[in-house]
Structure P
Amino acid sequence: MQIPAENTILIDCTVSMINDYSFLIENEKDQWSFRYEYDIDTRVSISTWKGYVSHIEIVEVFKLLFGFAIKKQISTLAAISDISKFEGSFDSANEWLVSNYMPVLVQRGFKLMAFVRPKDFFASLALEDYKNLAQDKGMGYKEGYFNSVQQALEWVHQNL
């Protein structure tokens, strides 16, 4: 399945390149951010979410990320999603992620998904919803849940 990577509608956002394989999206108006870092040698990415992000914005961030990966010829083996500072629910984006985004990653060789657990109650419920959806669909990658990025990194490097 192709994910449209162009024409994202991230309103009130600035996108800043950190280096050739990393970028930051900030929305100062709504006070949220998304940071993406990719290690070309290990093929491991770390995504960090902060603040409340709407379902539409989450999907648009992932569309932008997919386009970035295609342009940079990135093929991620493992990803760490640090949602420890995510606020509110993202359960309405879960079905799109599990049905559209993750299958494309798996087709491209994706193996491991590590989550840093959110502190926010509603984000915790949404993560549980994602976990159940992914298990129901038999996504074809291994998942882990951790309390810190360091724990997630250790698990990823042990399992690659």
Structure Q
Amino acid sequence: MALHVHALYLTGWVIIWLATYQLACWLVAAARREAPLCWIVGPLGISAVHLRAPSRGALLLELALPPVLVTAVCYASLYVIQPGPISGLAPTLAPRLAVVVLTLAVVGGWRVLRALGELRFPVWGEAGVLARVQRSRALGALVHFTPAGRDFLRDRFGATPREFLRTCC
């Protein structure tokens, strides 16, 4: 059987996969015990900026939950929900396993590389907040400071969020 890609339908599912990934990342960030200083919304998604490094459990959850959820939604959209965005996929175990492994490798691999970079060059505290905000603003992201973040800026830098963003970025 030949493969047939339904482009519009596949585009819709890709948007759902990306939304699932972002929602899972947001849920993991919101589940941390420490309140975030700010939320960054940009072209690379939504992220939370925290003052301290995550615990091992939080890091493991951050590395595992988004890829597993995206893989489950991807598998369901390709093999469970009919008609799928790509028709003619072989129903045997090998292609199904390939979809699972490739999805986990792409989504999870990116997160593992980021985590390894943060472990190799850990920057937390004031320097970490400044670095994350500067990097995000350079990519065109919007930065929204939480009440805890506004208190942090007032205590450490003696500035409001607007003044902080104007001087650091």
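Derivation of every value follows stated rules applied to the coordinates shown; laboratory data play no part. Worth saying up front: this structure is predicted, and the values here are computed from it rather than measured. Cβ atoms are built from the backbone, for glycine too; each structure is taken alone.
From P, Q, which structure was Kirkwood radius over Cα pairs in Å = 18.0 calculated on? Working shown, then result.
Values: P: 15.7; Q: 18.0.
Going label by label, the one that fits is Q.
Compare percent of Cα pairs over 15 Å apart, for residues 110-149 alone across structures P, Q and report the one with the greatest value.
Numbers: P: 43; Q: 55.
For this comparison of percent of Cα pairs over 15 Å apart, for residues 110-149 alone, the top structure is Q.
Who wins on relative contact order in percent (Cα under 8 Å, 6 or more apart) among P, Q, i.e. which is largest?
On the way: P: 20; Q: 31.
Ranking P, Q on relative contact order in percent (Cα under 8 Å, 6 or more apart), first place is Q.
Can you tell which of P, Q yields -19000 when helix-only ellipticity at 222 nm (-39500 (n - 2.57) for each DSSP H run of 4 or more, over all residues; to 500) is derived from it?
Structure Q accounts for this read-out.
Which of the displayed structures (P, Q) returns the greatest value of distance in nm of label points 7 Å out along Cα→Cβ at positions 102 and 126 on calculation? Before the final figure, lay out each step's value.
Numbers: P: 1.5; Q: 4.9.
Structure Q gives the largest value of distance in nm of label points 7 Å out along Cα→Cβ at positions 102 and 126 among P, Q.
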